[in-house]
Structure 1
Amino acid sequence: MLKMMLVAVMQERARQRWKEHADPNIMMASGIMFDPNTLTLAFARRFASYKRANLIMTDLERLKGILSHPRHPVQIIFAGKAHPSDTLGKQLIQQVFNIARDPEFGGRIAFIEDYNEELAQYLVHGVDVWLNNPQPPFEASGTSGMKAGINGVPYLSVLDGWWIEGYNGANGWAFDGSVNGSDIGDSEELYNILETKIVPLYYDKDEAGVSTGWVKVMKESIKSATPGFSSRRMVKQYALKFYQDALRLANELSQEMK
């Protein structure tokens, strides 16, 4: 249901562009052909070069095969903005957008413009996998992945940022990530995880159309991310480890001064 809502939002955005007489290739790049029954990945964050939005595009022929598999297709949503002075970030957006509007990819890659909080809410609720592949060790945190995890969206990421602490082997997927800048090696790991683990698990469904294995990963994502990566946990930890002792010390000093 949540993925259907996301796809509906994407199609409505495309409809508005069509009213503006947008080029058909631009319409394709907006995700108008997305299918809510297809495994959907999302890469939604600031387009900075170290975040490597284009890592999954290192081998375009292999990517085409993954996306257009006749029985187990995949689709990918990209969303985000680059800093106005970040030329490399802008170039990454242009590269992703050009591939998204290429008919060779069958409309299975979308770049959603004007990324904002409202769209982010639909994404963290509605996609199947949250993708993150920064160049280690530059990822400071990765809060979008925490939000996705709390909403039951498993994380696929390099072991950097919060995922070093958050990954437990059952709540998503991880690969080491090269610290020497080898995009080819990292993309190979990314493709292998998709082809051998994620795609088979997602499409391994019972007679009712439910992938019990996938549901298990979703539940583990919620179970592990919610208590460890939330504002409630943070405030409680500050209160017990810092504020409580500070208040006690302040009271002691106040008594001594009387």
Structure 2
Amino acid sequence: MDKITVGFLGLGNMGSAIYRGLSNEFEKVAFDIQKKNDSSINYCDTIQDCINQSQILILAVKPNQIEDILTHFNSPKTIISIAAGIQYSFIKDKAPIGSQVIRTMPNLPIVYGKGVLAYYGDTEAYDTVEKIFSKLALTFALEKEIQMDAITGLSGSGPAFVFSFIQALAEGGVKSGLSYKQSLEVAIETVIGSAEYLKKEMQEKASTHPMELRNRVTSPGGTTIHGLAEWEKNAVNSGIIESVYQAYLRSKDLS
């Protein structure tokens, strides 16, 4: 039985990560105006060649290029978009009749197979989405497309919030006398280790709450409670909540 061919239109950071992580059960081809000097990528000469050779197309171009890209489609395909802000209905209307369309929101850690990817669209294509992305990210289908804006605010923008938090931890270490290099390494491992600890605890006991684990580190009159008191005084929790919410509102405006 011949393998299904997945075509990539655009090979930026996200497109390249998905291309390299794609299961061997698929053939893959790609088109990008700026070809990378990489013999492992099977480039097509034109957009049309890539579309014609593929049963599944991943749209990994800039959002403002989606409409033009769709004018090259002349037969039904399974179309998976990773373009932020471009709604399912827009692609469905522009694609050939009979096409199956999926809108996705991946986040940056997908580059290293540790991402999150939410999707919405034609349910007939959901199994295909899982086969393509499940090894690269935590994947889940949304009940309503409107939830995509919340996902954008949380997991799409979330890495930037995490990076900022790690930087702040590292600078706290520097203020306390550590070198920046040492402090940054410790901050990164502290965040990774804490997240893994929470994940394992939740796998063993689904009702585990992050605050329960926080209390395990917080001794009466100890160092942690004094640090947390500053956290509360500076409204860090409220600031993080509002950061996610404002990113959600901006995504909603762009959509």
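The table for this structure:
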{"read-out": "Comparison of 1, 2 - label where relative contact order in percent (Cα under 8 Å, 6 or more apart) is highest", "value": "1"}
{"read-out": "Top of 1, 2 by Kirkwood radius over Cα pairs in Å, for residues 84-195 alone, largest first", "value": "2"}
{"read-out": "Of the structures 1, 2, the one that 17.0 was derived from, the read-out being mean count of other Cβ atoms within 10 Å over residues 28-35", "value": "2"}
{"read-out": "Computed 20.6 for Kirkwood radius over Cα pairs in Å - originating structure among 1, 2", "value": "2"}
{"read-out": "Label whose coordinates, when FRET efficiency 1/(1 + (r/R0)^6) of positions 12 and 100 (r between Cβ atoms, R0 = 25 Å, to 0.05) is calculated, return 0.90 (choices 1, 2)", "value": "1"}
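Readers should treat all values here as calculations from the given coordinates under stated rules, not as data from a laboratory. Nothing here was measured: the structure is a model prediction, and the numbers come from that model. Cβ atoms are built from the backbone, for glycine too; each structure is taken alone.
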